[in-house]
Structure formats: C-alpha cells, structure tokens
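Computed from the coordinates by the stated procedures, all read-outs in this text should not be read as laboratory data. Keep in mind the model is a prediction, meaning the values are calculated, not measured. Cβ atoms are built from the backbone, for glycine too; each structure is taken alone.
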Structure P
Amino acid sequence: MSEENKHLSDELRDLLRLDGYPVAVKLIDKLEEFERLHLQHPKQPSALCRVVVWARYARRRYLCTANDLTQCWGGLATLGLAEMPEDVREGKRYAGWELINEDASRKFVEALPKFEVGTYKAVLISSLEICPINPDVVLFFGNSAQITVLNAAYLYDKGGDLTFKMSTAVGCAYAITEPIKTGKPNLVIPCNGMRLLALPNENDIIFAIPFMFLKDLLNGVKFLHQRGGPRYPPGWQHIYWQPEPPITYITDPKGPGPIWLMRQK
C-alpha cells in the first residue's frame, strides 16, 4: 500500500464526505512487473464497471485480464484488451432501441475513446487508499455539489473552464480511457449499462482525473474550503454567518417576535 495514496484518499474523502472510496485505475502493459505484488483476480468473470464499484464500496483491489471482464464488451474494447464484437462495430447491436439506426450506431462506436488491441495486457482497479502504485487515473463518485467542488478545485489555480465528453453508452470509456488519452479530467454521467450492472445510486456523477493532478486537486479543495469557495456540504459555511432578520425577530431575547403574525391582528 502506498502511504501517499492513503493520505490523498483520506484527506479527499474527509473534505468531500464521499460515499465510498476514490477508485484508482492503472493500465498494465507488462504483467510480469506486477507479479511481486500478489494481486488477486476477481473470483468470477465480471464487467469493468462492476469491479470499479467493488473497489469504491468494498475497499478492494483486483488485477483484471481480458478473461476477468467478459460480462461486457465495452470495458474490454475501450482498454484494448479484446476486439470489439463485429455486430457492435457494424452498428447492428444498438440499432433500433438505443440508437435510431445502424448509421447512428456506427457513429457512436467510432467516437468511443479506445486503445488499440494489444496495447495493454491487464488493468489494476483498486480503492485509492490501498493502491500499491501510482495509478493512471482516479475516479470520484459524487453528487452534483461534490462534483462542483472537484471541478472548482481543479481550476482554482488555472482559471478557464473544462469541457466534458461522453456518449450514450460505455461510460467506462469516458471515465478511464478518455482522461488517460487527453491528460485532462472528464465528467461522466453513468451509462445505462453501468446502472444495470453496477447499481450506483441515481444521483452519482463521475469525476475522472489523471493521477498527476491529484495533489493539486487536494490543494484546491483545501483552498476553497478555507477561503469561502465551493465546499461540501455547501450549507455548512452558513453556520458562521451572523443571523439577520427575520429569524432574529424570533431568536433574539429582545426581538419583537413573529411580526408577520402581529400584522394580521
């Protein structure tokens, strides 16, 4: 376990009141370099998004090869662990129900962020807290108020704005492959497949950020927390404000009481 990763995870979980753990993802091109870590494989074949959620909620870490992720073609294809199924590539599988026709389906497939088949041999998916190495990308699951803080924390020392990219399905491609390829954070609304297979709550949004920005992200969250910027929960900063009317009409010992009722007499 990396002490730096545990520190980053602990601080960010505390400041953001996260439900579960940030999830670290590392793409692996040489399996033999990871044998010394004695990493476990999932006990049965699963989908990439399901393993991510195990790491988020159950504080687990797994080394996954193509044989471990056979429940969904999307995770295999976006990471380059296996060929995309022919009917998906030709636009047939999603035509008529999620997309209007084969042409729209082909365009969806062509737009997917993906690595060439064979680029990587496996993927390490771990709770950031127990990740033994520096990952490629870290996934934060949160509600809109928590994601607002993360977005502001990334930009606090840069200014400007962020542009996010996603599609109708294969959310894992936009949560993992996209930020690794671009070197920039990406915000992803979990796709329907992830909701059906991995069951995040209905309010979850994913903020995916390359690991190299994580220390700066923590500094940004602290800056905002200390200076009055976006924080979580957002209502807590109000408790330090001096109460003003109309609440002080009732709470102040010298107050007149509920004057809106007096006017009705």
Structure Q
Amino acid sequence: MKIISSKMNLNIKNLSKLNNSRKERSIQKLFIIEGLKIIKEAIINNIELQDIFLTKKFLDEKEYELKHLLPNNAKMSIINFELLNKISCTQTPQEIIAVCKIPNHINIDDLIFSSNNLLLISQLQDPGNLGTIIRTSNALGIDGIILSKDCPDIYSSKVLRSTMGCMFGFNIVVSEYISEIIEKCKNNKFKVYASSLSDTAIDITKVIFTKKNLIIVGNEGKGISQEIINICDIQIKIPMIKNMDSLNVSIATGILLWELKKGVLKLK
C-alpha cells in the first residue's frame, strides 16, 4: 500500500482535475466518489473502482469492514488530512475517496423500447436540483431519465452527493437531440406532458395517464422552451394558491412524478 504525502503527486493532481472538470471526467472516463456509504452503493451496482485514497485513521477504524467490502485487487493509498482537504469537495471531508470508471449507459432506443414511464429534463442549471430529481425519480419507480446535454454533469460531486448513490444502476441518457427523442417517444406510443405555468395547462391531478408516459421539466427560471412545448401532447401544471406562481424545480418534479405514479396505479 502506497503512502502519499506530497500535493505534487500526480495522482493527487489528477484527483483535483477530475473533481473540477467535466471535460477531464469525460476524457478519462473517470469520476470521484467520497464516503463509505456511496462507495458501498457503487460496489453493489458493479461500478469499477480504479483507486482508493484514505487516511491511516480511517483504515485502522474500518479495516475489517474494508477487507470484506473492497475487491482483493483494490489499489489503496494512504493520504494525510492536508491532502484530503485539498481534494475533497465537502466542508467536512469523508476520510475515504474512490476513483471510479464511468460505466456504459443504456442506448436511448433501448431505453424507450423497454420503458413505460420516463422523465426528460431540459436545460436544468443547478446540480443539487438534478441530484434530488434523480433520487426522487428512482424512489417513485420512473424507468429512466433523459437529460439535455446542457444539464449539469451527473458525475459532478454535487450531483453524486445529492443522489446518495442511488443513480448507480439507474438508467440515465444524455443527448443533444431532445426534439428527436420526443418524437421517437411519441412514435413508440408515449403520451408526452410538458410542465408549464400557462393558463391553458391542465391541472396535474385531473390528468388521465396512459400506459406509456413521458414528463418533461425544464430550466429553473425559464422552464421549457417553446420549441419543445410545441411538440408535446399536453401541458400540465400543479394547482397552487393564487399568490404562488412557481415551486423549486426538484419539488415540482417530485409532485408531478407522484401524481404520475398514482395515475399509473389506477390502470392496473
């Protein structure tokens, strides 16, 4: 087991690159997770661990657990607290960090063919919102999520922390061809719903869902583009009291997906 104490170490420098750059994560096909709980989730879902960095204190405290959790060929390096603070993205760093290989994601055609209920997210900005939506979608039985290419990177530290590891094993596709995907869903008998604040939007509690549904949510401030709304089947909205006109996008998405779940259960 290696001991690393210099911030000039190439592995430490690369950890900083992976933490701070979506481009580097994409080029290297690697991402970073921090904390034993999320590492457990990664292993359960067959995410390949390339390197592990941990403090001597953590190793001493968790040696038995790590021995039975980590694969026999796991490459581990001991780092000190100074280096840990340098590479960690949290104010109170966890004492174990893993570098993981980005897994292969499901093909969009396979996702559409094998799914009944999907969520499409367009032009979202906040990674915390995205992580919360991913976690909520998983909890409510959504078959998968389609993201526009300008949404936050799902392998950024903030998204990963917000999902608490539940995105591992969950179907997520990123694409720049959102309009084409919507049309493809419609051709595969999906009913497409655009969340909207328009006066003509239908109260979500009054929507009769079908066997195959695609719900679309958009940017925190601007919502969904008119181009996308124009090719959707129905605009939907959450009923609110008169002096309220909007909700946080992750909260709103949770409500929409809960109503979808209730509607789908009525079909069974």
| query | Here semi-axes √(5λ) of the Cα gyration tensor in Å, for residues 89-208 alone was calculated and came to 28, 18, 13; which of the structures P, Q was it taken from? | reply | Q
| Structure responsible for 4.9, with distance in nm of label points 7 Å out along Cα→Cβ at positions 81 and 185 calculated and labels P, Q on offer | Q
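If relative contact order in percent (Cα under 8 Å, 6 or more apart) computes to 18, which of P, Q did it come from? If you can, show how the numbers build up before the last one.
Numbers: P: 23; Q: 18.
Of the options listed, only Q reproduces it.
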| note | Taking distance in nm of label points 7 Å out along Cα→Cβ at positions 49 and 249 for each of P, Q, the highest value is that of structure P
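Given a value of 19.8 for mean projected area of the Cα convex hull in nm², calculated from one of P, Q, which structure does it belong to? Intermediate values should be presented prior to the final figure.
Working: P: 19.8; Q: 16.1.
This figure was derived from P.
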| field | For -9500 (helix-only ellipticity at 222 nm (-39500 (n - 2.57) for each DSSP H run of 4 or more, over all residues; to 500), calculated) the corresponding structure among P, Q | value | P
| query | Comparing mean count of other Cβ atoms within 10 Å over residues 121-128 across structures P, Q, which is largest? | reply | P
